[in-house]
Structure 1
Amino acid sequence: MKTTRDIHPDFLSLLELKQQPVIKLFKDLRAWLLDIYPDANELLYHTHALTTVFSISEKLSDAYCMIPIYTNHLNLGFNKGTLIEDPHRLLAGTGNLIRHIPVQAPEDYRNNKVKKLVQSAIELALEDMATKTKATRKTISKIKKAG
């Protein structure tokens, strides 16, 4: 089943400033992640990177993965990457919690190994969730508008 959800206008206006191959890759990765967990909430940020964060609630602390988009590339990030099993050693990074998979092509994520990492991250987020929520499939923009 394919999940479709419009990209929030705040995010889209900034996304359209990126290079076309990065935009295409982002849209495919986002759709793939929403197919895995259609009830995800999206939290949108624009700090050092244009980032969509996937969370099981409306809180960043309940997030399980993210797609930070940089100038010429993007990653599939895992908010608690050091806490999920990575038997195939796909995750890169040296932070205390966050790990990522560099994404250059759909083959970098459209496989069962990465899908299992995403599912493990979702399970961990559900287990760690402080307060149960009923809010699902929401898009929450934290992007400050210019002006």
Structure 2
Amino acid sequence: MPLIRILVDGYSLLHAWPALEPAKARHSEEARTALVRVLSEYQNRLGTPITVFFDGQGRKPTVSKEAGEPIEVIFSKSGQTADDLIERAAYRFREYGPVLVVTDDFAERDLVTGLGGLCSSCATFIAQIEGEMDQTRRDLARINRRERQEFRRRG
């Protein structure tokens, strides 16, 4: 059965991915925006909806999204954590099919697995994203080569 949604612990993934906006603090708007941009590209390639959760810690954090970016971004409110929201979402989605939760929090992964969800470490998920991006670059290079050859052939 295909995944119905990927639920991402945003700060867990950002802390595991220092190469993403390396000069920016992991809790900065710039780092969050870069993460959302990469996840949007991955979602477009994969076709599975992605929701990224961030701890809001009672303030009004932001993330800049470009028009048309399909990623759902949720910030927890005061008295909540991103983990709380991920658990609630995993529970609610379970009747529709499996979800994949991306986090390095072992307790969170145990709970989600108990609900019937699937889990991935951040390192594994980053490797999947980078692999898909590399494949996309190779596909585009192959298509461009073929188009150049066809253009030259037509003269």
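Values as computed for the structure displayed
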quantity	calculated
Value 14.4, 47, calculated as Rg and Dmax of the Cα atoms in Å, assigned to which of 1, 2	1
Entry that produces 0.7 once distance in nm of label points 7 Å out along Cα→Cβ at positions 92 and 108 is calculated, selected from 1, 2	1
Computed -17000 for helix-only ellipticity at 222 nm (-39500 (n - 2.57) for each DSSP H run of 4 or more, over all residues; to 500) - originating structure among 1, 2	2
Origin of the derived value 14.6 (mean count of other Cβ atoms within 10 Å over residues 100-107; candidates 1, 2)	1
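All of the numbers you see were taken from the coordinates with simple rules; none came from a lab. Please read all numbers here as calculations on a predicted model, not as lab measurements. Cβ atoms are built from the backbone, for glycine too; each structure is taken alone.
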